[in-house]
Structure I
Amino acid sequence: MTSTHKTVLQPADWAAPKGYANGVAASGRQIFVAGQIGWNAQCQFESDDFVDQVRQALQNIKAVLAAGGAGPEHICRMTWYVLDKREYLARGREVGQVYREVLGREYGVAMSAVQVAALMEDRAKVEIEVTAVVG
């Protein structure tokens with residue numbers, strides 16, 4: 001998978017990942033999006049549901065990228081911090097659907113996901129940070 005500014009890196013003898021890339025090479029102007037949580041532009045939570053918070057966090061990421069003249073297609077790396085890996089895994093299909101709704105089918109992204117003991121905002125269930133490169 002290649003675009004004008006990034007190339008997915010996939011060792012030939014590795015099984016293909018589902019929904020992410022093992023690595024991405026990119027060139028251009030870098031945009032670093034701070035960890036976004038599931039609250040709205042006024043820093044207010046509208047829901048305590050995990051998938052609703054994922055949707056809002058992704059919408060927040062999309063808004064920050066737009067402010068920098070970028071879009072989901074420029075995302076090269078994402079790190080997800082979740083409070084409950086079991087909920088993340090159990091609701092994976094819903095998370096994938098929300099991801100596609102908000103960011104499209106942009107899977108040329110190197111991703112990591114980790115479970116954490118807590119996030120800075122007590123009501124937050126997920127925090128996602130992004131690195132994007134605009135070619």
Structure II
Amino acid sequence: MNTIIFRTIAPLIVATMLVFSVYVCLRGHNEPGGGFIGGLIGAAAIGVFGMASGVATVRQALRVDPMAIAGFGVFLAGFTGVLSLFTASPFMTSIWLYLPIGETTIPLSTPLFFDIGVYCVVFGTISAIALALESDREEEL
């Protein structure tokens with residue numbers, strides 16, 4: 001499935017999927033979605049990019065090993081749970097911080113950072129699997 005049409009349209013598809021995956025991740029705390037489904041969409045984009053451009057190009061574009069992204073996600077998700085222990089609350093209790101910026105107040109919360117950690121875990125793990133499978137397919141051809 002390495003046609004000229006697919007190779008030409010793949011970067012547009014990948015960019016759209018990555019933006020949508022971040023959108024789904026960030027809206028997931030209050031709406032359907034979240035880190036898991038956002039990470040799956042992002043990893044699917046990496047899979048599409050790998051099919052169109054090859055594994056070497058994808059690894060160069062990522063600049064970071066996907067398993068390192070997954071490891072960072074595990075650390076971030078775990079750290080958000082540990083933060084609640086500093087407030088004498090049970091593990092994984094939500095902590096909110098309201099940042100006043102100009103005339104707007106931006107709420108930051110530990111569930112947001114937990115979702116981002118889950119996103120990184122799923123994105124990194126599934127991307128690593130997809131790239132390994134694609135590199136095996138390239139070797140067979």
Structure III
Amino acid sequence: MQAHPLRLSPGDDLRVAVEDALRQRNLQAAFVVQGIGSLDVAALRLAGAQAPTELRGDLEILTLAGSVSLDGAHLHMSIADARGQVFGGHVARGCTVRTTAELLLVSLPGYSFVRELDPRTGYLELLIRGDGTSQPDSA
């Protein structure tokens with residue numbers, strides 16, 4: 001494993017920035033193992049929902065984790081609003097950083113992740129390729 005700390009800036013789209021970081025570092029498989037920071041807007045797809053719910057205001061990222069492939073990210077996040085009410089769900093595009101977001105992206109040399117339609121779930125699901133025996137990536 002190789003660590004890639006990231007700091008996102010005000011106005012950055014959280015999900016887009018994570019996906020871009022993977023491409024810029026030429027990584028094939030990675031996980032976001034933790035993230036903290038603040039958002040102005042959170043777009044979360046709640047359990048069982050078809051579309052994201054948009055939350056606005058002063059929001060704090062409590063947890064952020066998930067897998068990242070060249071096909072996109074599968075991230076889950078919990079956030080708290082200014083009253084301390086907590087929400088969580090699947091991270092969609094449109095989560096806008098308010099002041100900062102600090103993330104730890106960990107790459108897995110020797111593996112590649114792809115997403116393929118799983119007829120049992122109806123979703124694009126993670127397919128893991130490789131055995132982890134290649135040399136560490138150079139990023």
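Quick note: the coordinates plus some simple rules give every number you see, no bench work behind them. This one's a predicted model, so the numbers in the text were calculated from it and none came from an experiment. Cβ atoms are built from the backbone, for glycine too; each structure is taken alone.
State the single structure among I, II, III that was used to calculate distance in nm of label points 7 Å out along Cα→Cβ at positions 56 and 88, giving 2.7. Label of the source structure: III.
One of I, II, III was used to compute helix-only ellipticity at 222 nm (-39500 (n - 2.57) for each DSSP H run of 4 or more, over all residues; to 500), and the result was -2500. Which label is that? Comparing all candidates, it corresponds to III.
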